[in-house]
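What follows is a set of structures for review.
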Structure I
Amino acid sequence: MRPISAPTPQSRFRRLRASPALRSLVQENTLTVSDLIWPVFVRDGEGVSEPVLSMPGVNRLSVDNVVKAAQQAADWGIPAICLFPYTDASLKTKGCEESWNPDNLTNRAIRAIKAAVPQIAVMTDVALDPYNADGHDGLVRDGIILNDESVQALVKMALVQAEAGADILGPSDMMDGRIGAMRSALEAHGHSNVAIMSYSAKYASAFYGPFRDAVGASGALKGDKKTYQMNPANGDEAMRLIERDLREGADMVMVKPGMPYLDICRRAKEMFGAPTFAYQVSGEYAMIMAAAANGWIDGDKAMLESLMAFKRAGCDGVLTYFAPRVAQLLGGAALA
């Protein structure tokens, strides 16, 4: 498509910006509550709401409070909640056995939410770092992250989450071949309706720091994740990874982080047309909140503008810690 415009004064772009009504009529993208997935941190205990200091306004919640959060999300119209566990250090091992324990924190939370709020979709994280004594997304031997052995563990983890009632599995580990292995296992065990949203293009980013605080992985991590997460300089590689994951059975794909990688979101949507999501990660959230707290920006306006950028880039939805605030501001309506 080649845009055509007459010269000024026959064409004046400002005519269609002259009033809220005109701006609304020609707006190209909209943001609604239905575009949101709310990431929530869950921890052991009862009646617990524990602030994450590096993420103002975000708390680790005990299972009973996660259920209340899920009910509130459903009342606001948020379609999905995504669970991330804060695992007690005593349960972290080199073998990550707690990750496929049917009664681990995540699986207890899934069952509790689905029993109390069945209408909300529950998404999970499929990666070993919350359970790993080494802090990595895969099993480690002699300083090397093992791919195929990690995939076997991830498949077991995915199956117990599906059996607990998860609607969407979110493999965030970046091991090669894990989508095909999970999809085959899900089909073989009668979970053909469980969806996979693959973290297909997950970059080795500096924007994850507050998240690692939130799940208690910062102190455990030995080394970095650059041998399995992507080089931020690469874009073509992301397209190859997305294509691979779709061919292996992913239903949806994700780009992570979000705003620094809007070009990847756009390329992915245009090239494949699959449901495409972005994760507005903890560092992005923390920067907006910190600037707003200092009075340097209008926090709500910056938040909404940042989320509209994802829609403009072609995303079908966004995982964002701002979901509750956005839902309250929009009240189920589209952002005009």
Structure II
Amino acid sequence: MSTDWPKHDMSFLAGSRLRRTRQAGWSRDMVRETQLLPRDLIWPLFVIEGSNERTAIKTMPGVERLSIDLMVEAAKAARDAGIPALAIFPNTPDHLRAEDGAEAYNPDNLMCRVLSAIKSAVPDIGLIADVALDEYSSDGQDGLVRDGEILNDETVAAMVKSALVQARAGADIIAPSDMMDGRVAGIREALDGEGFEHVQIMAYSAKYASCFYGPFREAVGSGSRLKGDKRTYQMDYANTDEALREIEQDIAEGADSVMIKPGLPYLDIIRRAKDAFNIPIYAYQVSGEYAMIEMAGAAGAINRDAAVLESLWSFKRAGANGILTYYALEMARKLSH
């Protein structure tokens, strides 16, 4: 069989061979369009009661819930690795959960105590406090419920009280994750009225009703008690224009930054938000995304370490200013070397 393939004149490519800049590592580094640095990573952490206590999360291999003393040690490790901020989520004991979620605004609750402990021991790391009722309610919903309906304005009032006790405890950023209408304006007004003008709001502006939150709900103890679903307030994953309306509204109400959640399935939303708004955009690589990488890596289906890097870089390429990821400490240490 002949191996004489047709000869083509490639001289027209002489001035435009794009592979030239890919031939050496130093050249690839020099023309790289995006960067991934430790300062781009935010580390989500789960806090529990007790002392020197850590409990595994079955669906999130390698992630643990930590007692307050161990959270302080984790904060020190994060600071030393160049991570700028932590996102804190409490696993409230069962006996403190109720229909009204009142533990959310108890100034001595688990969240407030861990915020105070970390701020006292590690004052130079940022603290992002989640504001929603699912971590305190007996029904697993992010809002107050009456006759099966999620109440918007009553929930906002409870969240405003929760945000204030968190700010007093040392939160640098309040992050309302509930998707109730008007909550950013309510929290901003209350913070300013109490002298917390410096406290930022990172709004979960485009939070989709997603199946990828399952492991997180196990981590904070809300999944098994969830009654119904969250589709009346979290976004329909068929929509993109609606995400821009949500973001625009939160910016108008006083958000300092906004979040897209989940991350990898919503890179298009990150890109559209970045193109449309001059505001910091954050992506949350959620628990289900983490679990998929870990379990696929353990099964030998993918190279786990390579998948972690590629996924994180995709968020930066899409336009995210930063990423909330359970890989933050591991990757910050690797990126520093």
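No value in this document is a laboratory result; all are computed from the given coordinates. On a predicted model such as this, the values are computed, not experimentally measured, just so you know. Cβ atoms are built from the backbone, for glycine too; each structure is taken alone.
Looking at FRET efficiency 1/(1 + (r/R0)^6) of positions 46 and 294 (r between Cβ atoms, R0 = 25 Å, to 0.05) over structures I, II, structure II comes out largest.
Hey, percent of Cα pairs over 14 Å apart, for residues 118-165 alone derived from one of I, II reads 58; which structure? Considering all the candidates, the number was obtained from II.
Set I, II, criterion distance in nm of label points 7 Å out along Cα→Cβ at positions 254 and 278: the highest-scoring structure is II.
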